[in-house]
Structure 1
Amino acid sequence: MPPLASQAPARIGMATRPWPAYFAIVTILLLVLSVVAFSDNLFTDIRQPSNSDPKMVVHGLFGLAWYLLLALQANLVRVRNLRLHRRLGITTFLVGLGVTLSTLWVFIAVWKGWGAMSAEARANRLLLPGFALALLLAWRWRTRPDWHKRLILAGTFLMLGPVLARCYDPLIVSWLEPLAPAFMARADEVGFLVFFVGLWIGSFALLAHYDWLTLRRVHQVTIAGFVWLMTSWLVAALG
């Protein structure tokens, strides 16, 4: 039996408008994590060699610009300034292209063979095409907000490896090691894996939860992004 007319608006509102600021909040958190991850390059150790390496400087600037624009664009949608959001769209996608090309530049410059790389490095090589494809499809489907925003966010999640890896020391080790040095000496590697894997998988789990609250299903983009992440790591681990 269909719901009474007086009940329908309330139910629709509950089903379609939970977490109205989800994308705005998540993109701000991603920006904060990226700044924390590379705080040494930005603030505390600006004379390190990578800061005078052109390929790393270009890559870092594009990466920071991407996270800044990502947060700005999501919050423009939240405050319903769609006109400015659309005007910044081409700039955002050009920065995304810059992220892709500058990352590829770094990958080529440091290439020493597939077998010589760690599993994490191999996975990052396989995740970059996923980011590029997600951005291309997001541009193609920019008039379909449900696909557009998820493609951009899921694509960004695929590139989180270096950010999460570099966040562990400033966010966990910096305060826990002085408090419990013996514990950290024993559990540091396990702690890193829990932090690294937990946040990466958790980012997709949170997006899936948002999908369920808003759509009552997990969106195809969320599933595809997670499958790409896990497949890339499986191939990388197998060498």
Structure 2
Amino acid sequence: MAIKTIYIADDEKKIRDLISLYLTNEGYHIIGFKDGNSLLLKLTEKIPDMVILDIMMPGINGYDVCKEIRKKSNIPIIMVSAKDEPFDKILGIELGSDDYLAKPFSPRELVARVKNIFKRIGNASKIADSESNQLTVKDIIIYKDQRKIINGSGEILLTTKEFDLLLFLIENKNKVFNRSQLIDHVWGYEYVLETRLVDDVIKRIRKKLKDKGSILEITTVWGYGYKVEE
């Protein structure tokens, strides 16, 4: 199995070194950066398997780095910050991050989040190998092993969590799931997430589908949750 590469951008060297130590001990290849500009420059050479971003950095901040990464890639992004307000978490999710940790955090918790994301990506690939790789719903075709979604207008670029959430709803089409159930199935039962953030991920998926002219809809069941209808 290939060693996964993770880029870390944080202006605090002690935090970079601590995160690097824990993740290196878990077998990951870590490259650290003291600011967002350095990380973005490295991205022009090689796309890693994951990025961990501090929000408050000199120069370009983590939010803007996240936006720039999303223009090129859908790799998993974990944002870390001393800011722990709901608004900050929502903004991070809206910009395309897959997870958010408030400082101070336990390095072991970060390691668990990293493993959880890679595990879900790996499990999706195993399922794709053992089942039909291709799913078709309305004008959407999903290639599960490639984690790729297309329609007549081309590929619809989704982040890790956007893809996982849409795939789950499609594989369980016509069933209604509330926000807590979606968190359990897509993020994991151990993940503490405000249920309102699910709405923001749904909103992002809807916009991307609409921008590509897709007729697939995620239906809101008022007072309960969401579903995809056949």
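Read the figures in this text as sums done on the coordinates, not as results from a lab. Because the structure is a prediction, the values reported are computed rather than measured. Cβ atoms are built from the backbone, for glycine too; each structure is taken alone.
Here are a few things to note about the model shown:
- Among 1, 2, structure where mean projected area of the Cα convex hull in nm², for residues 94-133 alone as derived comes to 2.7: 1
- Among 1, 2, which structure scores highest (criterion: relative contact order in percent (Cα under 8 Å, 6 or more apart)): 1
- Among 1, 2, structure where semi-axes √(5λ) of the Cα gyration tensor in Å, for residues 102-157 alone as derived comes to 31, 15, 6: 2
- For the structures shown (1, 2), distance in nm of label points 7 Å out along Cα→Cβ at positions 62 and 222 is largest in 2.
- Given -13000 for helix-only ellipticity at 222 nm (-39500 (n - 2.57) for each DSSP H run of 4 or more, over all residues; to 500), calculated: source structure among 1, 2: 2
- In this comparison of 1, 2, the computed figure 0.80 for FRET efficiency 1/(1 + (r/R0)^6) of positions 110 and 174 (r between Cβ atoms, R0 = 35 Å, to 0.05) is attributed to 1.
- With respect to percent of Cα pairs over 26 Å apart, the largest value across structures 1, 2 is given by 1.
- Which of 1, 2 leads on mean count of other Cβ atoms within 10 Å over residues 22-29, largest value: 1
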